[in-house]
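Some structures to go through are shown next.
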Structure I
Amino acid sequence: MDLGLTSKRVLVTGGSHGLGEAIALSLAAEGCDTAICARDKSRVDAVVTKLQGYKVRTLGISADVFIAKDIDRVMDTVSEAWGGIDILVNNVGGGGRWGSVVVEETPEQVWMDVYTKNAMAAVRFTMRAIPCMRRQKWGRVVTISSLAGLEGSGRPWYSMAKTAEISLMKTLARNKDLSRDGITFNSIAPGAIMIPGTGWDKECKENPKTFAQFVDQHLPLGRPGSPQEVANVVAFICSDKASLINGAAIAVDGAEGLSY
């Protein structure tokens, strides 16, 4: 399917590995000029090399979203290079395994850090992207939330931050001025996704029996998802073929959420 995204200018935050990398590569494969940002410069450079294989314009920017000025620098860099962006994918986040399983023993700073890395990063990038999208009367903002934000599972600081991301997208989508300027705002809520070197991969290797029990009890498909399966949905949501989808929180979880 031709999604009609050729030459659209994209920024994927947290685009150096996992979901962000898969999303960036999928959009580049659709012909999008693709920029990514993340903290680790070596990882950013490695993904940019892959993106260049699609013969599109690319940018890789090292930045820390805990630093508001870094977010401004990312947006300024993309704007100066390309004149603005058409698609923003708020993917940067994390913290689902931070803190203690004993909630009251978890310092307040963990709550603040997880909220900043997820919800506030999405706010800051989105607020910087909107003026350009309004001027050109077209834009897509897609925020990668989590099943934890949709269903209230997981550690509360993470679930709270991810729910806030969904609420941000829904509230902006209901703003008539923004929607009638051709901008849509949607969130994607992945379930368990197998990403090398991260949570579920480590759980599988360190506690294989516990992981197998989780899969059997909570994953109707009998397996976790892959980053590419999430990226496929994001690419569609960014296209004009999904023009009526606005304010949605789309579970990409193989029905995992129905098991809770």
Structure II
Amino acid sequence: MAIPDRIDEARLRRLLAPGDSIWASLTVVDETGSTNADLVAEAKGGAPSGTVLIANSQSAGRGRQGRTWSAPPGAGVAVSVLLHPVDLAPARWGWLPLLAGLSVAEALRQYPGLPALLKWPNDVLIGEGKVAGILTERVESPRGPAVVIGLGINVHLTEAQLPVPSATSLALHAVESVVAGPLSRTEVVRSCLGTLGELYRGWETKTSDDDLAVWYRRRCATMGRRVRVELVGGLAVEGTATDVDGGGRLVVRTDGGTHVVGAGDVIHLRSV
């Protein structure tokens, strides 16, 4: 079956080849079950940091907490990257999922009329609609601890093709890049990998997460919102999101006090 808007591997290789790029290799496959699962297997086999895997079509994509992610062939972006942040203190690894989300938001903001923001920790929103999700997985590899970061972005989906009513796509906002022309999956991938590489390289050279935290808070739509955070095990915290702390955790003020949340699903509530 012909895949519309096929991702141009040769073009991506040319654009991501400069000597200061963190990307070591890039492969595009026609179809796979999950780019993250494939790259986790490659990491366990000794793949180097900077390995990138992209699928034109993905049939069994995964999201957080075991959810699935799918899009019709040619309608979405499925890309996973492998990083070995071995020189970073383990306490800083908690920022990696947030950094990945911030990278996608910044990449999409290069398109006019796309004020992409983040719902903590790393759902990418346009307005109140989710346009992209991130899944990060820690892997023990022969080269040491590693992380696989998966990016799933809704590009050409029509309203009828959206998986849930709370989702959206780039096509529904009729975007066009100042530099790239009409919307294409190749350019979306190029923008996201370029931005992720720049943010990651700058972050890993620092000894503090302060600058990243300031940048993240500025792009986080959860700040100041009434939220319900659904925690693992069925518990929930409801209140006002007041901060993201130095470890990337969400700070929620409730009637009973302040809660610091390291993991959970955030629901933005309407103000009353």
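Coordinate-derived values only; no laboratory data. Please read all numbers here as calculations on a predicted model, not as lab measurements. Cβ atoms are built from the backbone, for glycine too; each structure is taken alone.
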Q | Which of I, II yields -14000 [helix-only ellipticity at 222 nm (-39500 (n - 2.57) for each DSSP H run of 4 or more, over all residues; to 500), calculated] | A | I
Q) Who wins on distance in nm of label points 7 Å out along Cα→Cβ at positions 169 and 241 among I, II, i.e. which is largest? A) II
Q: Kindly point out which one of I, II the value 4.3 was derived from, the read-out being distance in nm of label points 7 Å out along Cα→Cβ at positions 17 and 217.
A: II
Q | Parent structure of the calculated result 3.0, given that distance in nm of label points 7 Å out along Cα→Cβ at positions 105 and 249 is the read-out and I, II the choices | A | I
Q) If mean count of other Cβ atoms within 10 Å over residues 137-144 comes out at 23.8 when worked out from the coordinates, which of I, II was used? A) I
Q. Out of I, II, which one gives 122 for volume of the Cα convex hull per residue in Å³, for residues 121-232 alone as computed from the coordinates?
A. I
